[in-house]
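The following blocks contain the structures, represented as structure tokens.
Since every read-out is calculated from the coordinates, none of them should be taken as a lab result. Not measured: the values here are computed from a predicted model. Cβ atoms are built from the backbone, for glycine too; each structure is taken alone.
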Structure 1
Amino acid sequence: MNSRQDSGSNRLDDAARAGWLYYVAGNTQDQIASSLGISRQTAQRLVSLAVSEGLIKVRVDHPIANCLDLAARLKSRFALDLVEVVPSDPASSSIIGVAVAAAAEIERRLRSPTPIVMAIGTGRTLKAAIEQLPPMECPQHKVVSLTGNISPDGSAAFYNVIFTMADRVKARSFPMPLPVIASSPAEREMLLSQPMIQPTLALAAEADVTFVGIGDLGPKAPLYEDGFISESELKALQKAGGVAEIVGWVFDREGRMIEGITNDRVSSASLPSREKSLVIALAMGERKLPGILAAVNRRLVNGLITDERTAAALLAAG
């Protein structure tokens, strides 16, 4: 018995030595093996044992450590498939951090040699993310817009990013040549039934990964400020309980779609299945908090890129 206890104790001693050499002294596993007179595989096992037995406690003393912790907690709390949290700027509410992180995730997906279908929504943060992308040649991929690209005055919708992205990444691109919001439900049905639109809608439904923004429905709602809905329509949506929208689809605090008003005139494609694909929202800030919370609770999205202030607020509210 004593022999076995001594053996166990000696092994923990060896693990502690290996852990110290690796984490404190900065030795490689080959150097540890040479120093302790053991094989590299044994050195690797001893380092792992030091961690599993709690002999080594690693602390990352850097602001990013808080972001990693918040991301892990958000992922667990809301059963999300992807979460990235970027540091907040104490002096501003700039979206650039979220935009850069989103650009990195988009680029990573597009670097894959395996063909994918990527669906793209609209919004200021997404536009900023696309502008961060480097020039790329991606002929194997397809990029499809979820939203129409025509403003009420007939001009190109400013925050529709499909054409900017097509120019950046040289992938096959599929715009939605429709108004963002039709003038009537009948016009919407007629537009969506057109033969040239049906393949784009079908492609959007097959997206492997989707990137969308979340727009709030406050006094400065993007749908209102960009001229897609009137002030009376905004007030009607607010009165009906609307708190936010994704590609024009307005929903309430529970993540339920608002019936009628503008939702029966939205020309956007439906969001792809969250059971079969990844739908990532890029959103941050106090104004968007109710919409983000509703979207993750209702699983309108299953991925989120946000900043640490918003992440902390989501955890406190959820």
Structure 2
Amino acid sequence: MGTKEELLALFEDNKGAYLSGQELAGRLSVSRTAVWKAVNGLREDGFPIRSTPNRGYCLPENTDILSAQGIRKYLDPKLGGLDIEVFPVLPSTNDAVREKAAQQAPEGYIAAANEQTGGKGRRGRSFFSPPDTGLYLSVLLRPAQFTAEQAVGLTTMAAVAVCEAIESIGSERAQIKWVNDIYVGGKKVCGILTEAAYDLESGGLEYAVLGIGVNMAPPEEGFPDSLQDRAGTLFPERISDGKNRLAAAFLNRFMASYAAPQPERIADQYRRRSLVIGKEIRVLRPDGAEKAVALDIDDACHLIVRYPDGRQEKLSSGEISTALS
């Protein structure tokens, strides 16, 4: 890390407390001029660092700015090896991770952004990713000998981890609309997108990119008209260190499940949080939509549906709509 990054780590560890320029220079083994330059650099990056004569510098306690140092403050020590990069803006965090994967980056590389200009949803849709009020994060995974069917399980594992993380920072109960949308209070607050690359010779998974986009607070200019009735947020306004806390809470839970999979627990939690079991839905296909009733979700997280003519089907992928979506 450079001086600026080391300084930010100190501010994050001492949030709300003043640290003198002399103390900071001593702890970082640099000159006070270097501290002053690093402080100005952080201010240019959007960190509202205060300075008071005879007291020093302070990062206010109630700030909510995403940073690698801020995420690490809440991470499980076992995850210290994760390579986390945070950007002010990216076209897409998934695309950024895919580029790293193509360069043979190891598992555990994470790209997070304060804003996406080309956020991606399922089936080529865009994902609204305004600045400051959302968490956009993607993880590079290289699971050994995973099949396509097992790769689908990464999404369900992530859905449960997102729900648990959301609740851990004080939001209302989170629920899952099969297969990858998270709802709070009847509105969508998070989308999950898993993209995979396969080895053409073995047919096995070469790598997977798991991305989440979470609406933390209402955008300054509101949601677009097309999303007004469907999109929601975790909180009515930004909360202190919300994005860093949520990012770490998600990574703590997801990486623990990934390292030691418990398929039965994940399936049970996924089922318990289902928004669709017992409800009328529409199964969306390229040639149109078909009405059905969602009967259950099995241990592989397939959605079991029954059509009006009595037919039953297990859906392993695809898309459905409900009265909420």
Structure 3
Amino acid sequence: MLNIFTLANGRLVQEEIESLEELSKFQPIWVDLESPTLEEKRWVKQYYGLSIPEDAMDEDIEESARFYEEDNGELHIRSDFLIDDDRDSRSVRVAFILNRHNSGLRSCGVLFSIHEEDIPVFRLLRLRARRAPGLIEDAKEVLLKLFDADAEYSADTLEDIYDELEVVSKKVLAGNVSDELAGEALGAIARQEDLNGRIRRNVMDTRRAVSFMMRSRMLNAEQFEEARQLLRDIESLDNHTAFLFDKINFLMDATVGFININQNKTIKIFSVASVALLPPTLIASIYGMNLAFPDLRALGEAAFPYVLALMAASALGPMWYFRRRGWLK
């Protein structure tokens, strides 16, 4: 899908392009390619003179491969954006190319973005830019606002994580945690830990991208100050993810501790039962010997019930004692 965005009365206007001829009708500041086809890539190359690198979506980690400037003045930035939904939480790689010097266009620059799926941050920016005149001034502002919206989206997701952990915390710290409840709590904690880790990686990647924009001297004074404020916001998010990691580790340890307590209770019951059954076993062993016991001969036919009653009493006596001491609770 190929979408272009132009400025009209200070608002961002979206146009979906379905042919090469339609490109000549607009003067965009942002060209967005979502899962672009080979034909759409050919249109971009033919009209804008821009070749999309084959490795644009590669998972490179080193900064030199993700943030660099070409000899012709093109700025290349590859950044991750978070997607958090009910089905799956994941990071999507987006390749940005800022063409600042294109003589074929009257505009001072065009931002190109290439990604494989729709991203909530992009939808958020489009909605705001349509409703708020003057929010976007040029292509650099689009890129900066995308990173700002990404930080805000991460902050909202962190708040959701905290709410989910509060629910788990109330269940775990209420006591009397069953194994089933502990298993559910561990699953919820693990999911929030994974999401928190993705957010931390996401804000770290955004910090690197914004720092690169500041170092490249592409921002004016107002945009530079906005970028500095964005870095401060990202720093606060980084601290908040560290706090959530501590909370997650605490809840994980508490849940595992309750599981160990439940296991110890089970083991204690088996231990007490084995001790309580020792006296009946001893009695059975004694009267099971091939000997003639005078007391049994005197009892006659009541000898067998007598031995059974003696064994039952020897088992119930220790059980009563253990229960009185509270060892069976």
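Can you spot which of 1, 2, 3 the value 43, 15, 9 was calculated from, given it is Cα extents along the principal axes in Å, for residues 167-206 alone?
Derived from 3, not from the others.
Of the structures labelled 1, 2, 3, one was used to calculate mean count of other Cβ atoms within 10 Å over residues 183-190, giving 12.6. Name it.
Traced to structure 1.
When helix-only ellipticity at 222 nm (-39500 (n - 2.57) for each DSSP H run of 4 or more, over all residues; to 500) is calculated, the result is -9000; to which of the structures 1, 2, 3 does this value belong?
2
Could you tell me which structure in 1, 2, 3 was used to calculate mean count of other Cβ atoms within 10 Å over residues 215-222 as 19.5?
1
Assign the value -0.32, calculated as log10 I(q)/I(0) by the Debye sum over Cα atoms at q = 0.07 Å⁻¹, to the correct structure from 1, 2, 3.
Of the structures listed, the value fits 2.
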